[in-house]
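Throughout, read-outs are computed from the coordinates displayed, never taken from laboratory work. Just so it is clear, the model here is predicted, and its values are computed rather than measured. Cβ atoms are built from the backbone, for glycine too; each structure is taken alone.
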Structure 1
């Protein structure tokens, strides 16, 4: 009976995350509305309802507004899910310095990034061919958040730093820990990755997010620390944020896959049973 309860409990973190996103929207929108009303009041101008509604609509889809809401959501998410992960699942939030000073492991994770980006690009290409309408929506979303232009400070703060930490605590922390109490790891990992894909709420991004979620869950489990999956997530998002389009060519794709194979070898070598015994802390998850 407990296993059934933990299975259904897995849905709660993603629902809570969506709720946090909506909750973060209202205070930012309220402050924006008050600023607009106050400026009109000081200037003595009348404020027609239709003009006010149009102004709020235009602001709510602007890059600055979306990123500010995302930063607020991620900040609260880190606090809520960090506490949740620590209290209910006894997850360690201490930074495992001894693992980050293991050169082979860190190099292996770094070398995995280009290959993961290549596979994500292939998944996106195939998804776009099958679901062209979904691709149009995805491209519009990327443009509205600023990924198609030079990244803003707000975008970098959210996409590269705060977002990965919040998402890892939510999915590889609370969700995976709950799922593992009801399912074997392989099934729990599939389940949390599926929820991670659904969480992105668009088909194209959801498909490659499912794949990345599988990899992050495996890294978290294999390394025995959520901070290693946070590290991989940050690197993946940083590549997607800063990498120029010139890197996406067939010869480089082949090189990236080869680097990924080397990265997998180093990762496996440094997370073998013998290697793990050398870690002083293997109970982070």
Structure 2
């Protein structure tokens, strides 16, 4: 038997495979395809204080080795999650993590305070790629100061495991990672999507209604692995890696680069059972190489 367990903050994960927010709904949508209890955990879609309709269509488009999306954090708000979704998913025997988004620090705090009492939500993942409306739309996560401020304020009110999801659209990921570590983040996850654009040359207009959107999928994986490696060498807290993971070999790249766990996103749209396949592939790799504990290869690069 191979020990695939890892620890992120106070979370004990039976294996390092998580799902990426925005690609897995609320988990229950995938229950016909996989046993959710066999995952290290799953991260539900971005949750905001008030309901959001999201952006106008079209808001997704395929690109070479990836996709662009501009969904716009469509969700029915944190109260709907607490009243309607949480009762349906709370009994899964794995870690259920809520991704939290907001347009102001007060928004983040309000959502975190509402989630704090839920006994079966042991952690939140804070999306600091959101635009700060009080600073002209600049994302919280694009400066060490902005990233640190929202993390510090959340740390004051949220007492469970606090994961901060970093934006890759920065010049120095290490400084952002260290900034959130210094004010109390328990872990960081990276990368979020890269800003991209695609144009329909026949119609002579952008494919997306918002013109630009977030690029995900295999196209970003080499950059994501590099940024995870940089971040892991800059902080002492656990790093969760994501960005174009399609199979077990891809996941191993992130683990060897220093990630203690990984998230699978875009691949869920292609194969709804990919997460369980990756768990099995990680175990098979360890068995073939005589590795009894996955932690033996984490951060070996």
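Here Cα Rg over 2.2 N^0.38 Å was calculated and came to 1.11; which of the structures 1, 2 was it taken from?
Comparing all candidates, it corresponds to 1.
1, 2: which one has relative contact order in percent (Cα under 8 Å, 6 or more apart), as calculated, at 20?
2
Which structure, out of 1, 2, was mean count of other Cβ atoms within 10 Å over residues 236-243 derived from, given a value of 24.9? The partial results should precede the final answer.
Values: 1: 16.2; 2: 24.9.
The read-out was computed on structure 2.
Using distance in nm of label points 7 Å out along Cα→Cβ at positions 20 and 36, single out the structure from 1, 2 with the greatest value.
Result for distance in nm of label points 7 Å out along Cα→Cβ at positions 20 and 36 over 1, 2: largest is 1.
Computing helix-only ellipticity at 222 nm (-39500 (n - 2.57) for each DSSP H run of 4 or more, over all residues; to 500) gives -8000 for which of 1, 2?
2
From which structure (1, 2) was percent of Cα pairs over 16 Å apart, for residues 68-139 alone calculated, if the value obtained is 53?
2
If you rank structures 1, 2 by mean count of other Cβ atoms within 10 Å over residues 4-11, which sits at the top with the largest value?
2
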